Structure 1
Amino acid sequence: MQKIITENSEQTRELAKLLALEIRGGEIICLSGDLGAGKTTFTQGLLEGLGVEGPYTSPTFAIMKEYRLQTTNYKLQTVYHIDAYRVEEKDILDLGWKDFAGKENTVTIVEWAERAENIIPSGALRLDFKWLDENKREIIISQKHENIKTK
């Protein structure tokens, strides 16, 4: 577990760009935290760092966005960005979760991941965002483990 404090939205984006350098494919990145805590800002930085062409908007009403990568630097081809705020786990499964999540040529980003705990596999990267003040955020980075009880 690692705790990071960002002082502004640009630092949150830069942290995500650093994570993008470590992405190799197959990652499931789970973002949790209150409204305004920095999940979408982080996702925008991650998408930019992965080479996805913008604009980057949260799929709150669309539920999922699929981005095809234009770069040929590594095997990663597709980024799936899911916003689980308004849906249930069954809805995410119906979108084809098992067909793309965790596959070696994809990365899957799940905002409001706590709403989909039961379908997220062990080993998924977890980032928990906490709003400290107007600009400052605390981000706790960890991995999901099987021994953590869900619902």
Structure 2
Amino acid sequence: MLPKYHILLGFIFSLILFIIFPKIEVVGFLIIFLSSFLIDIDHYIYYVFKKRDLSLSRAYKWFRKRHKRLLSLSRKKRNEIYTEIHFFHGIEILIILFLLGLFVHKYFCYILIGFAFHLFLDIIHQRKIHDRLDRISLIYDFIKFRRDK
């Protein structure tokens, strides 16, 4: 899913939560909103390590080009391709955030909500283009990534 959709839907989601649960206050609203799309920083980090380039605009263009190329393939071919590991995209990070929220500070729960919403949107988007789900578990994806190499 494109960042602009994550930003728009993250804002709407955060606003709805803020209206329904005003106890989260403006800080909670902002943390949920920002984390609903800033989770994708791992895409940029992947690009930096892969291409040895710090340009955010070139990273965005690179991912867009790869996504367009992927969509140009048949659904069967798309199902055979595993793109890359993103270390914030998995159940493990959600568990860590939950534990940090429970034992350290409630702000981690707000990050958890934003990340979970983002991953929910990614799952919906991924189901449109694949017959499988990736990025549900970092451990599973790592094992799959290593096995397919």
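Have a look at 1, 2 and say which one yields 0.20 for FRET efficiency 1/(1 + (r/R0)^6) of positions 20 and 44 (r between Cβ atoms, R0 = 25 Å, to 0.05), as calculated.
Details: 1: 1.00; 2: 0.20.
Attributed to the structure labelled 2.
Once percent of Cα pairs over 26 Å apart is calculated for every structure in 1, 2, which label goes with the largest value? Don't skip to the answer; put the middle values down first.
Working: 1: 19; 2: 29.
For this comparison of percent of Cα pairs over 26 Å apart, the top structure is 2.
For relative contact order in percent (Cα under 8 Å, 6 or more apart), which structure out of 1, 2 has the highest calculated value? Mind showing how you got there, number by number?
Numbers: 1: 34; 2: 30.
Checked 1, 2; max of relative contact order in percent (Cα under 8 Å, 6 or more apart) sits with 1.
Quick check on the output: 15.5 is mean count of other Cβ atoms within 10 Å over residues 12-19, derived from one of 1, 2. Which one produced it? Let's see the in-between values first.
On the way: 1: 19.4; 2: 15.5.
Only structure 2 yields this read-out.
Assuming -24500 is helix-only ellipticity at 222 nm (-39500 (n - 2.57) for each DSSP H run of 4 or more, over all residues; to 500) as calculated from a single structure, say which of 1, 2 it is. Walk me through the numbers on the way to the answer.
Numbers: 1: -6000; 2: -24500.
It was calculated from structure 2.
Comparing distance in nm of label points 7 Å out along Cα→Cβ at positions 4 and 52 across 1, 2, which structure shows the greatest value? Walk me through the intermediate numbers first.
Values: 1: 1.7; 2: 3.4.
If we compare distance in nm of label points 7 Å out along Cα→Cβ at positions 4 and 52 over 1, 2, the biggest value is for 2.
Every number here is computed from the coordinates shown, using simple stated rules; none is lab data. Just so it is clear, the structure is predicted and the values come from calculations on it, not from any experiment. Cβ atoms are built from the backbone, for glycine too; each structure is taken alone.
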